[in-house]
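Okay, got some structures for you below.
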Structure 1
Amino acid sequence: MDAVTDPIDLNERLKPRIQPRPRDEALYARAREEGLTELQARVLAGRINGYRGELAPLVSPSLRHLAHPEKLADAGRAAERIAQAVVDGEHIGILTDYDVDGITSHVVIRRTLVELFGVPEARLHSLIGHRIHDGYGISLPLVERTLALSPRPSLVITADCGSSDEPRIARLKEAGIEVVVSDHHALPVEGPPASAFAVVNPTRDDCTYPDPTIAGCMVAWLVMSLTRSVLIAWGVVPAATPKLSPWLSYVALGTVADCVSLGGSAANRAVVTHGLALINRMEAACWRAMAERLGGDSVPFDAETLAFQMGPRINARSRLDDPYAALHFMLAGDDTTAARHLETLDQDNQSRKAIEADMAEEAKALALPALTANEPAIVVFLEDGHPGVQGIVASRLVQAFGRPALVLTPAAAPGMLTGSGRSIEGLHLRDALQRTFALAPEALPRFGGHRGAAGVGVPRNHVTAFHAAFLQAVGEQLGDTELCPRIFTDGELAPRQLALATLDELERLAPFGREFDAPLFQGDFLVEALRPVGADGSHLMLELSSGATSLKAIWFRALTPGEMPAFGVGDPLRCAFKLNRNRWRGRESLQLMIDYAEPL
């Protein structure tokens, strides 16, 4: 890509562009034929471009659309090994990632073993790595911790990790510990770890499970469901042993928080829909504590509640400290215990926000040379950055500059850097890292992830080589793609459609999430009133009009504290906005949630 040095041109290139989503016209026509409204068909056709499957499993999510867990390669072998451990009274290690997907996987496995299979708590060992001190996956410190246990487990079940950890799995095997891997991250080019007893991963080449996009917690749920079937077949537990359906509340949270696809995935849409119904019964203390924290008008929870309220609080714990408070919160048996742990998570989340704001500001400044040179990706190194917040800062760079971003900070291991990356539409980030490794293997000894997000380990003395190889790899994938912040909308709404009835119509397509974004519209309005709100004045409350229709609107993080907007009362404003149901003291009204606005 050609270098660009004119700052005026740079500002113009970094200005967000409001554009209509590309629409699959054949899918739009099919949706209309199958009875969807014009607006529903428009939204659907803008999200699952090229989809040729049945629409019913996506539009009307149901558990009947789930494939049998036996379709997962190695799932039968994994289930029989876990069942044997239950029968023989073995000590079992549950080794999971530290993020929401890992924590919810941990809850699914632990509750199933204890409550459904009768395994005593004393025979279970929770093994969750510390993000900063241990690193991702079956890290060497986690292996050492496992080997130091007394009594030592003879079986370790992983969830949401393990696919790229052959050397550490081999060490456990040498010590007499068998490892059953359940994971959903892309496998290394050499295939599943050879030393594992079983590797259940829907991305395996030999796997016939129809949906490779399911989250780690869903893989764990399927494996434990199959283990239940094995134990019933062996006569170990009665046929009346409850199914694992109630645990889909946890699977819903992990699925949404891990940003797996909610687009063409019937499985993910089904478990999130069913899981939200379970959550909104408020039967578990963790859900009640969160509802209490958010206020009475927060119920019923939706996918956005999980993504932007619960998920960040659970993740914040592992970003700043050990993750066990998050596990204790999810497992809390009473409201007082849940509230106590949630207070810890909430404080961590506030600390995380402050750290993130400082790091994002520094990262944006460091990104300017790459932007000036029009490089296809941003790589920044924050010498004093917190490794637990890298991914969030990378996301902020993607949002601001419209290109893939990778944020590096010092690692716990001497001479190493650790990093997190986030991608854009059109770039498969893990594939780009695989190509980077091929170009400069010494510069990327460790990496993993998927299309949208990934993590890396880079030797400090090879940063320059890594940077060059990564830019080449990204450039090869993106080609001449013009890179800028883009805001894709579902078009305009007529003034009469700016009503709660339209929101009801759209919500019938829920759940919304990654690759099935919540509907976003564009429109021109007149500003009738505005005022900064919030503790630091960074949010903007607006009254807008479109013809005879008057609406209230809120634009979060619209302003730098202390500044005034670039428009005033009476000015025309082009907005990208969502429809929002504003609940206050039991009453509902329509409110626009502004994503971006610019004066006309």
Structure 2
Amino acid sequence: MLDYDSIPNLPTMFFQQAERYAEQPFLWAKDGNRWQPTTWKKAAQKVARLAYGLRQLGIKPGDRVLLVSENRPEWTITDLAIMSIGAISVPAYTTNTVENHIHVLKDSGAKLAIASSATLSQNVLKACARTGIETVVVMEWPGPVPQGIRLHGWEDLLGMGKGKPEASVSTISAEASALARDAMAAIIYTSGTSAEPTGVMLSHGNMICNAMGADHFLQELPGFEYGKEVFLSFLPLSHSYEHTVGQFVPISIGAQVYFAESVDKLPANMVEVQPTIMTAVPRLYESIRGKVLRGAEKAGGAKLKLLTKAIELGSKRYEGPASLSFIERLQNAVLSLLVRRKVAARFGGRLKAFVSGGAPLNYDVGLFFLSLGVPIHQGYGLTESAPVISVNRVPTNNLKTVGPPLKGVEVRIAEDGEILVRGELVMLGYWNKPDRTAEVIQDGWLYTGDVGHIDDQGRICITDRKKDLIVNSGGDNVAPQRVEGILSLEPEIAQVMVHGDKRPHLVALIVPDADWVKEWRTANDRDPGTSGWADLQSDEAFLKTLRAAIDRANTQLNILEKVRRFTLADESFNVENGMLTPSLKIRRHIIKASYLDRLEALYGKG
């Protein structure tokens, strides 16, 4: 275990680990049909040479450098190289439009941009041309280049330092060791669920504090071993969750990191890579659960019965204080062989922890995984806390909480129920927004905007986002995320947003599940060759089936939470249409801008 108190900064932590693990594999990427490794030693050499190359382009301490790339070894190497010379990494989402990039470039005052593929480079180059950024580094040649931009190849930058003592690991690491722990390392832009993305200034110490806390959590996992763990990275590294937990935490424990080919290939990659630790957002778990249940229902017979029984007994064992009966224990043991072992194999067979964060995990979704023997732990955090605040521990894992605070983190509850956080993990502030910084950081306490309480075992229980609470016309508060989470568990519903501020009751905007729609069309003679549900918007039988799904969900909701009426969205909420953030959270303000009239019209119906 590292002595986290003595580590001055993130590059030094990396270089120390690179010296320790040297020829062991560190970063993996798929080349054709084979996974190819980059060793710790080779990664360190590339970081040092790229750092030297960036200096030759005029990058100085404090300069901001935009980084736009899918998850790949070059991402981590570039991020570390930027930080190694005291510059500030500014990660941006690969889904950003030209206008999004322009906002980040202008707001951050970036001096240089680095992009990966030819496709991603096009938007970056256009944005740079419109903001006066003259120097761009590309990992792959992009084709036509706007006038006035000097283009450099990523490999060419590495070549600048070849054979030069000033570009050696020993020289660059020694210089990096002088960087202050409280110096800014990165500006991470929030994904903008309710407003324009804002830059969050994170120091080296912010993220080292997170790594220390994660280390203590990981030590409790059965079979955990330094230098032996395997991460499979697929969430965007431009998001603070993956940036810290998927990159710097593996560095801190000497783990290997495999970069998934894509979300679509994630199931196959899990089988190939056999990860021991994975981080994901709730949407992934919801999707996996839905596919498993639909597959079992289609198969029917013994497969469905065995899965149902495994979930029933696994849930009973988790929820009930009383142990299973003797017969149930025998059944449960057999089901572990017949069902749970097969489920584990779908995740590679070596998984020690699935960590869920980024948004609330629905209790039933978490229970589904635990009942099938998949170790899932819900955590909690914010970009402003670098980002992890708490996570459920192995001995006291409770799906209805987000666990106790990490080591080095203080939490208290304000009089109005808001969760306050203090510790080295708290951001330096919002970039160029001192007034807003002063609003959320007071006397060292970060005001999270989340509402909750702490249970008798010190675990944080979150009820909702303070700013997302719906206040109905009777003055009652309703937590929309809880309602949406319960509705989206119904197999007919893929996504949902509820609405009802200053109104007497809730209404909902529904995105039907695409696979279910196909099955419904076939079963009800509605042109199975047609995709989507545009032609079903006024189909009474179709709407009646969806109404039944909402009625089922309403039985689990109190009178204030029940959804009275609904309308259908024209398309799914996704990153491309701006209705989802890159971390797959709904953007309420964007969705309302498109559907407010339709939602409000529901109140005019009898």
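Comparing distance in nm of label points 7 Å out along Cα→Cβ at positions 284 and 436 across 1, 2, which is largest? For this comparison of distance in nm of label points 7 Å out along Cα→Cβ at positions 284 and 436, the top structure is 1.
For distance in nm of label points 7 Å out along Cα→Cβ at positions 20 and 484, the highest value in the series 1, 2 is held by structure 2. Taking 0.05 as the value of FRET efficiency 1/(1 + (r/R0)^6) of positions 12 and 540 (r between Cβ atoms, R0 = 41 Å, to 0.05) derived from one of the structures shown (1, 2), identify that structure. Computing FRET efficiency 1/(1 + (r/R0)^6) of positions 12 and 540 (r between Cβ atoms, R0 = 41 Å, to 0.05) on every structure in 1, 2 gives 0.05 only for 2.
Matching task: 5.7 is the computed value of distance in nm of label points 7 Å out along Cα→Cβ at positions 156 and 340. Pick the structure from 1, 2. Label of the source structure: 2. Given a computed value of 2.7 for distance in nm of label points 7 Å out along Cα→Cβ at positions 332 and 412, which structure among 1, 2 does it belong to? The value was obtained from structure 1.
Coordinate-derived values only; no laboratory data. Quick caveat, the model's predicted, so the values are computed rather than measured. Cβ atoms are built from the backbone, for glycine too; each structure is taken alone.
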